[in-house]
Structure formats: structure tokens, C-alpha cells
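K.L.:
Once you scroll down, you'll see the structures, which are given as C-alpha cells.
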Structure I
Amino acid sequence: MKNYLTRRRLIWIGLGLLTMLIRWVAGFYPQAVENLYARGIYQGVRWIFDHTLTITPVPLLYILFVLLVAWLVWAVVRFFRNKQPLGKKGWNTVFSLLAFSGGFIFFFTWLWGFNYIRVPIEQQLNFKSEPLGLQEIKTKFDEYIVLLDSLRENIPNADTAALSADFLPENLENTMRELLTATLTELDYPTTGRVRGRLIYPKGILIRNSASGIYIPFIGEGNIDGGLHHLSIPFTIAHEMAHGYGHGDEGTCNFLAYLACQRAQDPYIRYAGTYSYWRYLRSALRNLDNETYQTLETQLPTGIRNDLEALKYSWTLYPQALPKFRDWLYDRFLKSQGIAEGTKSYSKVVMMVEAFNRKR
């Protein structure tokens with residue numbers, strides 16, 4: 001039995017190390033990753049997920065959490081029941097953790113992680129993202145305020161008060177999936193399967209960790225915080241689904257989410273998607289010229305300003321724990337996966353959208 005456990009642990013450690021080596025070599029050949037993995041192996045992975053696990057009526061994140069807690073309790077009980085000397089028990093624990101890490105790396109990478117090093121979408125669509133100057137950002141900021149005001153006027157029964165969650169269309173998950181897959185098909189990307197984007201409760205469980213949503217490769221589902229302000233939900237669902245369809249870069253998923261929202265017939269989805277994008281423009285302007293930003297924000301149309309205040313308030317309901325540490329940790333993770341911009345890749349959507357629009 002002991003020899004069996006030792007061999008099993010060595011196998012998982014070996015698989016983890018081998019996967020890391022393959023991942024490192026593959027980073028030099030993004031086109032091969034694109035053809036063999038993203039458009040090949042991963043499509044099979046996606047098909048299996050969407051015909052097995054993701055058909056469950058409850059979010060798989062709950063099941064995964066229960067299994068992890070059960071495993072942790074079992075490991076602790078086994079540790080204290082073990083009659084071996086403390087030093088040997090400590091070594092066995094370290095050995096088990098190394099095996100667990102090897103298995104984690106193996107499954108994370110082969111189930112989804114290789115998508116981080118596929119050919120960038122800018123290269124595939126033949127456009128180049130370049131930083132916008134301050135004057136251009138000011139111009140775009142003003143243009144999108146006018147656009148938002150126009151979109152908001154087209155929402156039936158909307159007045160100048162902050163929009164309520166009642167404006168969210170029914171069956172939003174299926175609607176956003178249809179919009180996203182239509183966008184991906186138009187851009188010549190495969191859309192195998194039926195990626196889920198499920199709301200997670202209790203409210204604030206992700207927001208308290210500085211996240212609106214998360215895609216977990218081990219269960220193949222996108223998860224969106226149930227406490228997220230309704231104006232952010234359509235864009236966030238599309239973003240997490242874009243991860244599920246094989247896109248790792250955060251800026252790319254924001255870009256695809258924006259394009260998906262623009263396809264909508266429902267005026268609320270178009271407004272919500274444009275609003276999410278405008279907030280990235282707003283952040284860019286605030287970082288470059290806070291004084292100008294403060295002046296422009298006081299001039300916002302009443303309805304848009306009320307929506308912004310409601311959105312700001314929603315985030316205060318779920319105070320974040322150690323946000324700087326979380327941002328640092330996630331930034332390091334993204335960079336380790338080949339995303340050079342780290343967490344800044346989210347805001348890259350501004351450069352991508354404007355470059356894509358110029359190309360079109």
C-alpha cells in the first residue's frame with residue numbers, strides 16, 4: 001500500500017513537471033498551440049464538459065467546494081490518526097502537497113491553460129492595439145457619453161432615475177451565449193459546446209475578493225457574483241463565457257464581451273455593454289488627467305450619473321479583504337501564464353476596441 005501511494009504521488013509530480021516543460025516549450029510556438037490545442041484538443045475538452053458536468057441543475061462551483069472541504073477534512077483526520085513520528089508525517093504531507101500541485105498543474109493546463117499562449121486575437125484579426133493619447137481619450141469619453149445617452153433613451157420605461165434590475169431581460173444566460181457565439185463565429189473562432197455563465201451566491205463572495213466573475217477550468221463553467229450590479233451582469237457573463245470558449249487573455253475577453261453586447265436587439269443589453277466599456281474609458285481618463293475627469297463627470301446626463309452612483313454604491317456593500325494583496329497575486333499569476341500586462345490587460349480593451357473600429 002505504501003509503495004502504491006509513493007508511486008502514485010511520483011506519477012502526479014512527474015506529470016506536473018512534464019506539463020510545465022511542455023508549456024514552456026509551447027510558448028515559443030503560439031501558432032502550433034492555436035492549431036493543435038485551441039482549435040483541436042480543447043474543442044474535445046469543451047464537448048465533453050458540455051455533455052456531462054455542466055448539465056447539472058446547480059452550479060458546479062458548489063459541488064467543487066464541498067469536495068475540497070471534504071478532502072481537506074479527510075487529510076487532517078488522516079494526519080492526526082497516523083502513528084508515525086512527526087518528522088515522517090511532515091515529510092509525507094509535503095510529498096502529498098507536491099503530488100497535489102502536480103495534479104493541479106496537469107489538469108489546469110490541459111483542460112484550459114494552454115489557451116493563454118494561443119495566437120493573440122489582434123494578430124488573427126489583423127489589427128494593432130496602440131495606446132491612446134490623452135486628447136483621444138477625452139474625445140472618446142465624450143463620444144460615448146452621447147452614445148450612452150442615446151441608448152438609454154431607447155430603453156422602454158426608463159426615466160432619469162437609476163435603472164433597476166427589473167430591466168434585465170429574462171433568460172439572460174442563453175441570450176448572452178447566443179450573442180457571444182455569433183460574434184466568435186463571425187470572427188472565425190470555434191464555438192463548440194454550451195458554456196455556462198451561472199450566478200453564484202451568497203452575494204459578494206467573489207466581489208469581496210476583487211472579482212466580478214471567475215472561470216474555473218476544472219468544472220468548465222463561468223461564475224458571476226450574484227451581488228454584482230445588474231448593469232455589469234451582461235458584460236461579465238459574456239466575458240466569463242469567452243474564457244470558456246478558449247480565450248485566456250483578459251483584455252481579449254473584455255473585447256469579445258463588448259462586441260457581443262453590441263449585437264443585442266435588447267436596448268438594455270446594448271446600454272449595459274457600452275456602459276461597461278465606457279467605465280474603462282473613464283478609468284483611463286481619471287488616471288491620465290483626474291482634474292479633467294472630475295469636471296466631465298459633473299456634466300454627465302442625469303440618468304447616466306444616477307446609474308454610476310448606484311453602481312458605485314453596490315460595491316460598498318461588499319468590502320474587499322486585502323485587495324492589494326489579491327491584485328498582486330493575480331497579477332503575478334497572469335504574468336506567469338504569458339500575459340505580460342498582468343492585471344492591466346483588462347483595460348487593454350480600450351486600445352483593442354478603438355483599433356478594431358478603425359480597421360472596420
Structure II
Amino acid sequence: MTTTSERLHRSNDAVEDPILEVKNASVTFDGGETYVLDDVTFSIERNEILGVVGESGSGKSMLASALLDAIPAPGHLSGEVLYHPDQHTTVDILEFTDDELMEYRWADVSMVFQGAMSSFNPTMKVGAHFQDTLKAHNESVPDGMAFAREILSDLYLDPERVLDSYPHELSGGMQQRALIALSLLLEPEVLVMDEPTAALDLLMQRSILLLLEDIKEKYDVTMVFITHDLPLVASLADRMAVMYAFELVEAGPRDQIIGESAHPYTRALLNSTPNIDAPLEEMQPIPGKSPAPVNVPSGCSYADRCPLATETCTQDAPSFDQVEDGHTVACHHWQRARDEINLSFAGADETGRSTGGERR
């Protein structure tokens with residue numbers, strides 16, 4: 001396993017108005033021997049929807065937890081997580097006291113976890129969860145509950161029925177929407193969503209995505225949507241970040257990542273995802289498997305699975321190159337990847353290249 005000091009510095013272009021910046025963030029267990037997040041640096045633009053994608057086990061959930069300094073013990077988070085409540089103020093949440101951290105969570109940055117039933121106490125009615133959150137943050141319960149009813153209505157729920165129900169009395173889609181409403185109760189600046197629709201059927205997934213677009217506009221909230229389902233987030237995100245083996249490997253505008261991706265892993269991920277625009281025989285799983293946290297290679301973490309890998313890839317970790325404005329990639333051979341790994345979906349021409357813009 002390479003350490004931060006041994007590797008080339010990894011970063012992607014800073015956005016113009018960041019609300020959160022993650023710098024050289026790593027999460028380790030076993031006294032630093034096991035990495036589940038490895039030297040990740042990126043920024044989140046104020047009022048954008050950032051989609052974070054990658055296979056299961058790529059470090060996405062640890063990244064989500066890092067944004068709230070909520071790594072489960074005995075994990076250790078190092079680096080910086082900078083929060084900009086406005087354009088003139090910067091604070092590192094890793095230096096917060098317990099009281100400051102409690103205020104930051106929910107009030108500034110809130111989180112929606114995968115599976116609402118694991119987030120609600122099954123012995124409490126949904127309304128009690130809203131009341132407890134307001135009390136814990138010394139907010140007015142009557143005013144807060146009036147706001148809760150407004151949010152629930154915006155999510156096409158009957159507020160009185162939901163608030164007076166136990167979690168198990170609601171359908172999966174209703175539970176998840178109630179959890180989204182709870183996460184918005186204190187009017188946070190950022191909403192981090194970790195696989196929020198994974199347990200739902202396809203129709204409910206699409207329905208919630210449409211609701212999120214409306215919620216973003218009405219409540220002026222920045223969203224980080226974390227998922228393994230690349231097409232799902234592609235319909236929602238403004239920008240996308242791709243993770244592999246606990247590292248960030250590519251980031252850029254949504255259309256660039258979908259149509260002009262430059263990392264072999266991103267292109268393989270696109271080609272392995274079932275969709276109605278590509279013949280079944282052209283959808284191929286990615287061969288091999290991602291490395292375990294205790295066995296990440298010293299060079300490019302994707303080298304063992306990459307058809308373009310050379311000796312350089314197995315020996316040297318790639319730094320980030322700028323592909324186009326705002327689009328960066330960590331790959332020694334990203335130019336070859338765009339030429340030699342075709343994309344098989346609508347929007348790609350007969351050569352497998354995107355038809356949506358000029359190539360450099």
C-alpha cells in the first residue's frame with residue numbers, strides 16, 4: 001500500500017465557488033495498515049449536484065462519512081475537510097469540538113443513508129424522530145414541525161399520516177422520502193445521499209430523482225449523490241466523480257464523463273451497465289476484481305484489470321491530468337483509452353466515440 005508521502009500528489013481542478021473541499025483525505029484501520037479511502041482530493045461546487053460513482057467496495061460510503069467526520073471507530077480520518085459556509089469563511093471540520101461537530105451535522109451538512117429502516121428507530125413514530133432532531137438542536141418544535149409538514153407535502157406525502165405512523169407502516173418509497181424530509185428539517189447547506197434509492201424499485205427510483213431536482217431548487221441545497229448505478233446518477237448530476245479502489249480516478253462535467261470519459265475504468269463501467277441503447281452482446285462485465293484494502297498495488301490501482309496497462313502503470317501511480325476544462329483524470333494512457341476503448345451506447349458514433357462534442 002502506498003502512503004500519501006510516497007505517492008504523486010493527486011487532485012482535480014478546484015471549482016469556482018466550493019462549499020466543501022476534501023484535501024488528501026485518507027481513512028485507515030489496523031493502525032494505518034488498511035486503507036478504505038486513499039489520499040482523495042476534490043471540491044464540491046455550491047448549489048451543484050455531484051454524482052459519485054464506483055463499484056461496491058470502492059470507498060464511496062467512506063467518502064460520504066468523511067464529509068461529516070463520521071468514520072466509525074476504530075477508523076482514522078486524516079487530511080482536511082474544509083467547509084465554506086460563505087465565500088469569506090473556511091473551517092476544517094476535522095478540528096471541530098464535539099459540540100461544533102454536532103451542530104455541523106444536520107444543520108450544515110446532512111446525510112441520507114441507504115435503507116430508511118436502518119435509520120429510523122422502529123419503536124418510535126416518524127413524528128417523534130422529527131421532534132427529537134429539533135430538540136437536540138434547540139430549535140422550536142412547533143415551528144419545526146410546521147416546516148416538516150411542508151417538506152413532506154413537497155415530497156408528495158400526507159404529513160399527518162406519515163408523522164403518526166411507525167416506520168414499518170410505510171412503504172419503502174414513503175420511508176425513504178420521509179428520511180429525506182428529516183434530513184432537510186434543519187435547512188442544511190449540503191445533503192449527502194449514500195445510495196438513497198438502492199433498495200427501491202426502478203419506478204420509485206426515478207420518481208425520487210425527479211423529486212430531488214425540485215427539492216434542490218426550492219430549498220437551495222447542494223447535493224452529493226453517491227451510487228454504484230452510473231446511469232441513475234447521470235440523469236441527475238451536474239458533475240461526476242468516479243472512484244476505484246478507494247481513490248478518485250476521474251472527475252468532470254456530467255456530459256464529459258458520460259460521452260468523453262478518459263479513464264479506462266470509467267469507460268469499462270459505462271460499457272458494463274445494461275441499457276436499452278446497446279445490444280446485449282456489447283455489454284461486457286469488467287474482468288477481474290478490485291483490490292482488497294490490504295492489498296492495493298503500488299502503481300495504478302486499476303492496472304491488473306486494464307487492457308492498456310504497461311510496466312509504467314504497475315510501477316508508478318498516475319497524477320491527475322487535465323483532459324478539458326474542469327475534466328481531470330488519473331491515468332498514464334488516457335488518450336489511448338479514448339481512442340481504443342469504444343463506448344457502446346446512444347450518443348456514440350460507429351467508432352464508439354461520443355458525438356456530443358469536439359475531441360482534443
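K.L.:
Distance in nm of label points 7 Å out along Cα→Cβ at positions 136 and 200 was computed and gave 2.3; which structure, I, II, did it come from?
P.N.:
II
K.L.:
To continue, here is another question. With volume of the Cα convex hull per residue in Å³ derived from the coordinates and found to be 158, which of I, II does the value describe?
P.N.:
Of the options listed, only I reproduces it.
K.L.:
Using the calculated result -8500 for helix-only ellipticity at 222 nm (-39500 (n - 2.57) for each DSSP H run of 4 or more, over all residues; to 500), pick out the matching structure from I, II.
P.N.:
Computing helix-only ellipticity at 222 nm (-39500 (n - 2.57) for each DSSP H run of 4 or more, over all residues; to 500) on every structure in I, II gives -8500 only for II.
Every number in this text was worked out from the coordinates using simple rules, so none of it is lab data. Only a predicted model underlies this, so the values are computations on that prediction, with no experimental measurement involved. Cβ atoms are built from the backbone, for glycine too; each structure is taken alone.
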